[in-house]
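K.L.:
Presented below are the structures under discussion, each in the form of structure tokens.
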Structure 1
Amino acid sequence: MQTNTIFSVFVENLSELNEGNMVGCWVEFPCDYDEWKEVLAKIGNPEEIIITDTENYTELESLPINQYSSYSDIQEIAEYIEYLQDDQYKEDLFTAVYNSVASNFEEAKEAVEEERYTLMQGYTMAEYSEMLAKECYTIPDELAPYIDWEGYADNLRVSGYTETEKGVLIEEY
């Protein structure tokens, strides 16, 4: 039994499924290879398995797991997500990149490892644009309430900034 389940997959015997029988079980990941072998022995016919469901315990919108994903691919995903959990910033950054701008898991992983994005945690785009302007310019207190921070935020959006649930993602060039 794993103490830190990232996600679970339901593995079924495909030949039994084709005959109308449901022979399968839930497997929690990360999962060591011996546990995986036990599951395959339990459901029979390890050559014909299919993943029919997933339970995602992360903030990722979806998992890159399909019916025919291999044990090693699934385990690699789980281990990477588990690795990210040691660093809250990196975990939030990966979640923001994966859910908002990356086209797949590998692209998001590469973007995080190569530090192609910075995450300004906890900011909306308008809040970040106001903070950025006040850092760069001296704005009189009397004038600040009249500035359209949402409009400024729109300008940032076309310059590689993305608002996410985790904060503002800034693409590094």
Structure 2
Amino acid sequence: GKIGVTSELGKGSVFGFEIPYEISTAENNKEILKAEVVNAEGLEGKRILLADDNKMNILLAQTVLKKYKMVSDVAYDGAQALALFEQNHYDLILTDIQMPEMGGVELTRLIRAYEIQEKSSIPILGVTANVLQEDRDKYIDSGINDLVLKPFSEKELVDKIASYIVSR
């Protein structure tokens, strides 16, 4: 590639660049489109409990859930999430691992110990930026079904949700 600039005193400057690239073939385009297809069948009307202390993360997740016609309630810490869980029916919980008051690991342990079996077996996805294997093992050992790594893509989030609740 090239980057260039021409300038005339008192008149201004012109900046330009060239980026060489190969034109995509029709076969490549089909592969890209297939890779991005989200299987959202059966998600409409499903109820998701979002637990995260970061409002931007909540907004991002809610935007994705609304796009696929899922319904969500929001808790800004684990204690709020536990109260909502006890009062309502959800198809899945999406919880941040690290939150004030009570994090996702402690929340999951309390849910797994809940006296009503049907509620205690709810799928729980933990959201984390932590990629260390020993930490991931600790999260799974707490009863979290699976992890969604930050930053997550729409496809990754919806595919993970679908894999746990469409078959339920």
Structure 3
Amino acid sequence: MKIKLLLISICYLVLSGCSIVAPSYQAQVENVNLLKVVKKDVDVNTVKVDKKKNSISLRGTKLVSPYEESYGRYIETAITEELKKAQLHNPLSPRKLKATIVENDIDATGISTGEGIISVEFVIQEDGKSLFKKTITANSSWESSFMGAIAIQNAQMSYPKLVQQLLENLYKDQDFISSLQ
């Protein structure tokens, strides 16, 4: 019986693979403050992501989104939370923010430095008319290690910071601000 239970446990671990969950996004006060110049509310549509860009590998360990294992939902949740804090989110707004993840990667292979990049094409439409369309990119780097456990944990913790930088870059974009004036 014990051998059977052990075999079942091993099979489960092998089939489930090694994966860790990215930390949930917390709305950033700095980003919310950047939105104070915006006058018009907006709704956030589903953020699109293809299968390849929805997969991040950290030295063989899969990093998954805490939001339905979708990085599209991660970005959507982050934007929605910050818009809510800035009192700019309105599901009934005629303005719709749409987005597609173009690039999404964390590199934990560096011996002393890890790097991340995310690029998202953002579109704001009102009544079918495009008010804003631009690809926004964020890069980040952090201290890494030759030791896999340290490198993986540092890379895991870097993802929310990468998204924070992406949204900061979006909110600082003058064309974005103008589209919601």
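K.L.:
Looking at structures 1, 2, 3, which one was percent of Cα pairs over 25 Å apart calculated from, given that it came out as 40?
P.N.:
3
K.L.:
Let me ask something additional. Work out distance in nm of label points 7 Å out along Cα→Cβ at positions 83 and 107 for each of structures 1, 2, 3, then name the structure with the largest result.
P.N.:
Going through 1, 2, 3 one by one, distance in nm of label points 7 Å out along Cα→Cβ at positions 83 and 107 peaks for structure 3.
Bear in mind these aren't lab numbers, they're just calculated from the coordinates by the rules spelled out. What you are looking at is a predicted structure, and each value in this text was computed from that prediction instead of being measured. Cβ atoms are built from the backbone, for glycine too; each structure is taken alone.
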